[in-house]
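The following blocks contain the structures, represented as structure tokens.
Values in this text are rule-based calculations from the coordinates and carry no lab data. If you're wondering where the values come from, they're calculated on a predicted model, not measured in any experiment. Cβ atoms are built from the backbone, for glycine too; each structure is taken alone.
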Structure P
Amino acid sequence: MVSRGPVKNSTAYRVALSAVFAALAMIFSYVEAVLPFNFGIPGVKLGLSNLVVLTALYSIGAGYAFAVNITRIILSGFLFGGVSAMLYSLAGGLLSFAVMYLLKKTDIFSPIGVSTAGGVSHNLGQLTVAALVTETPKIYLYLPVLMISGTVTGVLLGTAGALILRRMGFISGSAFTDH
């Protein structure tokens, strides 16, 4: 029997792709640490590594995507940000992942919608940790700015993710329409 390449639903394929995704997420985290995409608003960044998590969620499944997400958060925290940054990233990353997973599971939203909800919830998770750490509920006054930035970056990353997923053969049809 001749091998025709990786079987997309095999464990070995998913583990190997998880490692590639984790490495890519780390590269994106490093790029953002070295060359921050500053939009002139404190705390706002593009979140390129979330593109990798979205792609992993659709291509290799939730468990593997979750492992990629946690690996990226922990390693990036130790390498580029410290424990405090890791705490904020963990809160945003876990909430964002949970929301993206649940929305994807409904099969109602496109990757763009899933990513947008993920971007907004990531910011909400981080803002909640900031309010708890600083014991300052007024920090939620910053929420509208973070909702707008999460929506914009979520749409941008979701569009890129949908195009990548379509090119990889994990979704079909238009990348810009809901299912």
Structure Q
Amino acid sequence: MEIRIPVNGGYLPDEYGKYAPAGAKLNGNPVMSFPFDIVDAPAGVQSYALIMIDYDSTPVCGFPWIHWLMCDLPGNSTGLPENASASGAGGIVQGRNSSASRFIGERDPRVFCRYCGPMPPDKDHEYTVTLYALDVPTLALREGFFLSDLMHAMKGHILASAEIRVMSRK
């Protein structure tokens, strides 16, 4: 299985991160999610889940920064279009990103319970996007779940996973 997302020279296009136009931001945060395609899905896939994390954020804030959690993308999907996070395309259920942290204080669920794009403060960062093919049609998680909820729910249900790493500029 493979996940394909748009990149320019290994970098996520600006419209999905820090340099997004004003219309693609909410409360100063980039919220227009990138499109992706799923290639060579395994037999028997019933749904997909996705995690996007910035491990390079650890020296800056003390922990890996979660940018997007989503699950319950139907198994017959071939991907998601641009801005699916905000538009609700694909019928996905989304979890809390790191903007939900009490240390950040974001109060708008359209920011902390959706895709919130890269905004590296110190240098270019590498972002890990992992797609999981699952053998169940739903993980029965509610909107606003945490990463730990997703990891526990996926346990024993992962048929395959695909990872892509992309950069975003300071």
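Key figures
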item	result
Winner on distance in nm of label points 7 Å out along Cα→Cβ at positions 53 and 109 once structures P, Q are ranked, highest first	Q
Answer label among P, Q for the case where helix-only ellipticity at 222 nm (-39500 (n - 2.57) for each DSSP H run of 4 or more, over all residues; to 500), calculated from the coordinates, equals -2500	Q
Value 43, calculated as percent of Cα pairs over 22 Å apart, assigned to which of P, Q	P
Computed 17, 46, 30, 6, 0 for P(r) over Cα pairs in 10 Å bins from 0, in percent, for residues 85-148 alone - originating structure among P, Q	Q
When relative contact order in percent (Cα under 8 Å, 6 or more apart) is computed for each of P, Q, the largest belongs to	Q
